[in-house]
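As structure tokens, here come the structures.
Every read-out reported here was derived from the displayed coordinates using simple, explicitly stated rules and does not represent laboratory data. All of these numbers come straight from a predicted model, not from anything done at the bench. Cβ atoms are built from the backbone, for glycine too; each structure is taken alone.
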Structure P
């Protein structure tokens, strides 16, 4: 018999066998909306105080998710310890008055303002000075026309449109710490930052922990005001706030001036430069003797902004209790023997997400079995939005196609297609940096309650969260099968 014919027949037989294997459907689990909501309700409750990394509330949240994972049969629980800045604001008062007038305008913490995540502590009672965007760099100086010695600087967040500053210069003067250091260098004793970001409503205080690079300004109070609060400060002054912002943009010139009002600020904050915090990892071992040596990692950031005083809670229902709930629900459905994947699945909940994703960077740098990770799937802010986004397709098209194929089954078309596929973001950047193919499940036109006090579970869109979690769980189940060829040489050989 012709050797070529025998070889061709053999190859055809192999192709038919592999094709049959590829066509064999993988059993897919169904997620529970009620279970997802239960986790979001729990983690966004006052019990956990906003889950700030390094705080007691975060520790309680860590205990909660560890207990849930263990109840689903996730084993080999491991905690990774690292340090973060932790600044717990115990109370804060902010009043405004005109000299000679008895009445003071008392502003409410958590309603009209909040403290900067890394505010200093202390008491100040001084005249206010509007200093534009609070910039003194690259030939642009908001302080050149005013004297802020012994006074409180009122500045705008961000940078003016068309500022013309070189990128490196601009990056060094946009954070709240950068602006505070500039104000302090000019003699100011405190700073009020008016939030002009379009990512929240003019009446919502928006909190952020990361305020820029060290050093910490221990005795320099920094408050973040709502846009409406800023408008009230500049009302009946030399210029109204909106007029000042418009003039800076139109004239490309400094519009700084002294106010007739004074500010009284009293901040009591407990700052720890290196508070211990933890990632938690747990393993759901795969069913195949060979493939169980390979890991699909499923993760999300657990930490949040925290709580200031007794009235300012940042619940973090969408950011990112929704993502954590998706990870926990994926663990539940895949623990069912009917859906348990051949590969092992490593579930990781990161701390330090609000510290420029320090937790995922720590995991990527220190996890002992890093070489076994074949793919990373991340859930980030899936509580609001019009449709789903799956990020990472530009760099990892094969991984993206698995999610996209799952999305089109049964007539579903939930992934928004008319958006340029982007690179992994958030926690996925750290895994991407070490060569792990990564996807991020998030939403389009979400972030409505971005870091605000109104990010509560009642505002979460159950349909969107369930839709995102269902697709993520199906994608992880598919990745857990041997037909997905991972990144390591051994993985590329194993084909079940």
Structure Q
């Protein structure tokens, strides 16, 4: 039998460690090694180049870029895309309890004594070889309906504007997550180092519901992936021009000096956001030359401008932004997000949605025609839709002209065109009142998964390690919708 080792009861000789000290140092060493491994993994998960984190697409990409026409406020599906004859026949009757099924309503209509069904005030007709039903409010879009994949069964959990818009943009109702444009930029990188990879255009309109810049923010992704807002007018990007009295040479000297200081700080702290700051300053310098050329729509032939309608020469209009979106897509911008506000018709539905359709119908169809004639529609995914739909019943008293529709998350319409979406099809179906999904529901996460799939990205594999877990746009949900794919 081996003799036991004597216990140390007095001071240790120089250079020797007590058991407590030994275990402590070994523990710290193992912990440090484990921490180092975690940091290396996190760094590897976020390793980026100009071409993004994906060293190869997960699938063959059908779309090289996305133009997302976001109709903020919630367009009424029953006045645009979801034709319901039964709703017309039962106009004025109360919404049956068997249809509502105890679902929550907003505080704006939840306390009404009655929930009278309201027929669409406009007509519907079948169009194209596909025979798709389209509202008379959208005559120009009806002409290109065979290029559209109309999804009538989209649904969401959010019932109020801010969480619903945030959900459509980021995959979460809680603000702070990266938006879809930032995910695409992070995953795929850029095709043009002289322009932002993700651009945001907002229709210049009277004040409506606010649109916060966090909707095109990068969240916990590196900030170089956030959207850059372009504005209508002579200064498309704020603070891009040189200040008075500062010429190009002086600006270059300032940038070189800033770069030296930033690089010294990077070597001391290894903070990647400082590298982002360097990159953004250099991007701004290159944009001083690229942005004026890209946004100069005066060079467009009149025949092209005519595709977008009479508002195309009004800076900041939806039509002008659609034309600008095509020019940016042509120059390699990966994700272009257009916001058009004002689709929130709680009252005066007839005049309100008629005006919204007049502002957007011509240009939306013109964008598709313009992309197609340039051979770009086949690899450009165009998406149209809002954050939720509207109720089948009237908010307030049902009158011939003054009634409105409340928020409705249970079903609404989104359409896609080009970029591998199956044109001339209608996906999903709602019940006879357009109140519940009856067949083939498409959740917001499914919508995002399908958009990423068309760009060659597996939504489950595009992740970012943050605060102890891997995040993705579709959270822990989402399925690609096969019926959308051509």
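Looking at volume of the Cα convex hull per residue in Å³ for structures P, Q, the greatest value goes to Q.
Highest-scoring entry among P, Q, by FRET efficiency 1/(1 + (r/R0)^6) of positions 142 and 182 (r between Cβ atoms, R0 = 35 Å, to 0.05), is P.
Here relative contact order in percent (Cα under 8 Å, 6 or more apart) was derived from just one of the structures P, Q, and that gives 21; the source is P.
For volume of the Cα convex hull per residue in Å³, for residues 246-285 alone, the highest value in the series P, Q is held by structure P.
Out of P, Q, which has the highest value for mean count of other Cβ atoms within 10 Å over residues 62-69? Walk me through the numbers before you get to the answer.
On the way: P: 18.5; Q: 23.1.
Top value of mean count of other Cβ atoms within 10 Å over residues 62-69, among P, Q, belongs to structure Q.
Tell me which structure, out of P, Q, gives 6.4 once distance in nm of label points 7 Å out along Cα→Cβ at positions 270 and 302 is calculated.
Numbers: P: 2.1; Q: 6.4.
Label of the source structure: Q.
Where does the value 15.5 come from, among P, Q, when mean count of other Cβ atoms within 10 Å over residues 126-133 is the thing being computed? It must be structure Q, since only it matches.
Could you tell me which structure in P, Q was used to calculate distance in nm of label points 7 Å out along Cα→Cβ at positions 94 and 318 as 3.7? For distance in nm of label points 7 Å out along Cα→Cβ at positions 94 and 318, the value 3.7 is produced by structure Q.
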